[in-house]
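Student: Heads up, there are several structures right after this.
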Structure 1
Amino acid sequence: MAVSVRDVAAAASVSVGTVSNVLNRPDKVAPATVKRVNSAIEELGFVRNDAARQLRAGRSRSIGLIVLDVRNPFFTDVARGAEDRAAADGMTILLGNSDENAERERSYLDLFEEQRVNGVLITPLIDDLPRLELLQRRGTPVVLVDRESADRRFSSVAVDDIVGGELAVRHLVETGRRRIAFVGGPMAIRQVTDRLEGARRAAAETPGVTVEVVETESLSALAGREAGAEIRERAAADRPDAIFAANDLLAMGVLQALMMQGEVRVPDDIALIGYDDIDLASSAVVPLSSIRQPAALIGYTAVELLLKQASRLDGGGECERVVFQPELVVRASTVGDAAAAASP
């Protein structure tokens, strides 16, 4: 149950009016009293809500969604799926873009809590689980999106990224590739490390297959172009014969850089596979092989879990974990036009 002004007043041994003055007109209250009330606020986890309308209603008819990068079409599709499910219950989605920045992520968490949203869906950048646990203890349910909750402290909806990494590298190995570069980062992002782990596991299945890591500062197309340019500038003997990019934006940036001067042919010289299977993948200058995630379904299911969690009046019950399986989509960037056309 959410902490009220009355709870703060009782803990600080003052009147409700005094708490109100501390919140709104602290200059009217003795410093010692302000300190005592603020200590009670911090101890109880009271969250001030400036919207009286929402205070009377208890909670807003909205759900906060924090994603890593709103420019990535994968997250656009996640948001659309979440919006479709929320709208069915007359609710709206408030979208926050962390831009792969931990401070922005925390700011959105604070903002959504102040706005008394019905719950928070988040693709967490960092393992700030204590902050998310505090949010839940204060009455705001949390669901992790595109990220598993291994210890079941949170409900979560994700794709098995380790399996996705295995699918990508097994496909590259089946096409005869042996020197594979994994392009992705930062390594603080769990999805990136899971995909790399899957890549390494698959490589270990076949003697002579190696996985080189080309770490990027972000998951953007620009970061992909920078990584692709570095690989292109190497001597031909030092280049990988295949690249597994941690998402499709990176892969398309890599593709642009490799083909820029006509020195590297995809897939003849270097095969390339991405991850997410965004709409742009199929229309790239060389159609991009990818690992498909059901983005809209992930968003839709996340709201389903959130509403179920919010409906538990006692806040108890087992957290739920939904894990979808990824799917390999073969296109010309790994097998060439003719073979891609024949692929189911």
Structure 2
Amino acid sequence: MNKSTIALPRRSILAGLAAAPGAAMLASATNALAQTASVAPAANNIRYLTQKVGDVEVYYREAGPADAPTILLLHGFPTSGHMFRDLIPLLSDRYRIIAPDLPGFGLTKAPPHGQFTYSFDSLAQVVNGFVEAINLKRYAIYIFDYGAPTGLRVAMAHPERVSAIITQNGNAYVEGLSEGWNPIQKYWKDPSDTNRQALRDFLKPDSVRWQYLQGVPDPTLVSSDGSNLDSYYLSRPGIDEIQLDLFLDYRSNVALYPAFQAYFRKEQPPVLATWGKNDPFFVPAGAEAYKRDLPKAEVHFFDTGHFALETHHREIAALIGDFLAKNR
């Protein structure tokens, strides 16, 4: 397994962005990449690396001292490790931060649809292989959206590696699912082509932008860079079918909720829940439910939406720092 440094990530990405639909999306995505590359010295210089895991080449961000306690950041739909661009510099002065792009997202290279099983089991297997390939022995794990069922599979497979869990709108309880899941649940019950095609609206730029803004009291605080970059990645050939497969397979996560909860009860990992209380997909009851199995869980709500880091990265970073200082 080889690890290599991406020496000129912006050049190769920007060449591909020329094919992105619309000049506005290109300009905003360019701004996003420039923002990611402009890191303060306190961030210990974010490095952009790749690591082979079987047929997958995982692209990831790494920052912080190599000998510091590690935090593994797992993103959700429809984003990538880019979503952590504001959080990483606030933690990497005292933590080693690792933020991979999952297969089917961002800049991770994986076999095309039809040659690789795009399921949450597969995502977790790749993350487990990635953790082993870069020799992470123990780490706290930050789980968000799709990163939650992926990361919790990883934690169940190797509970001895996980020192703590930070869940930011990362659901593990049925009461956390909002009515926003109804169209997807309809697809679970009847995986017909009609129901599959009906979910394509979730992949459109307007829908992606809506996910960033819904529930945010002041939308002017949310840059368009992140959502436009996500929409570019979603526009690549074959990615739509991958995402539709994952919509269907999300039902496997709900089926695993009892197993996740049994893991919580048995292992009692320290848990910090930081939740955008206006999330249209994962409602506050999902955060409160952690206390049922983990009485010592810390739960904090913010007046924002699904992508809480867009508006509250400073507050969340402060909570993480205090929490991990107590749970190493």
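Student: As an exercise: log10 I(q)/I(0) by the Debye sum over Cα atoms at q = 0.08, 0.10, 0.14 Å⁻¹, calculated from one structure in 1, 2, equals -0.33, -0.53, -1.14. Which structure is it?
Tutor: Working: 1: -0.47, -0.66, -1.03; 2: -0.33, -0.53, -1.14.
Source structure for this number: 2.
Student: Where does the value 0.98 come from, among 1, 2, when Rg/Rh (Cα atoms, Kirkwood Rh), for residues 93-180 alone is the thing being computed? Write down the numbers at each step before the final one.
Tutor: Working: 1: 1.14; 2: 0.98.
The read-out comes from structure 2.
Student: Please compute FRET efficiency 1/(1 + (r/R0)^6) of positions 77 and 269 (r between Cβ atoms, R0 = 35 Å, to 0.05) for structures 1, 2 and give me the label with the greatest value.
Tutor: Numbers: 1: 0.65; 2: 0.90.
Checked 1, 2; max of FRET efficiency 1/(1 + (r/R0)^6) of positions 77 and 269 (r between Cβ atoms, R0 = 35 Å, to 0.05) sits with 2.
Student: Given 1.8 as the derived value for distance in nm of label points 7 Å out along Cα→Cβ at positions 69 and 213, which of the supplied structures 1, 2 does it correspond to? Please list the in-between numbers first.
Tutor: On the way: 1: 1.8; 2: 3.9.
Only one of 1, 2 returns 1.8 for distance in nm of label points 7 Å out along Cα→Cβ at positions 69 and 213, namely 1.
Each reported figure results from applying straightforward, stated rules to the coordinates on display, with no laboratory input. Since we're looking at a predicted model, the values are computed, not measured. Cβ atoms are built from the backbone, for glycine too; each structure is taken alone.
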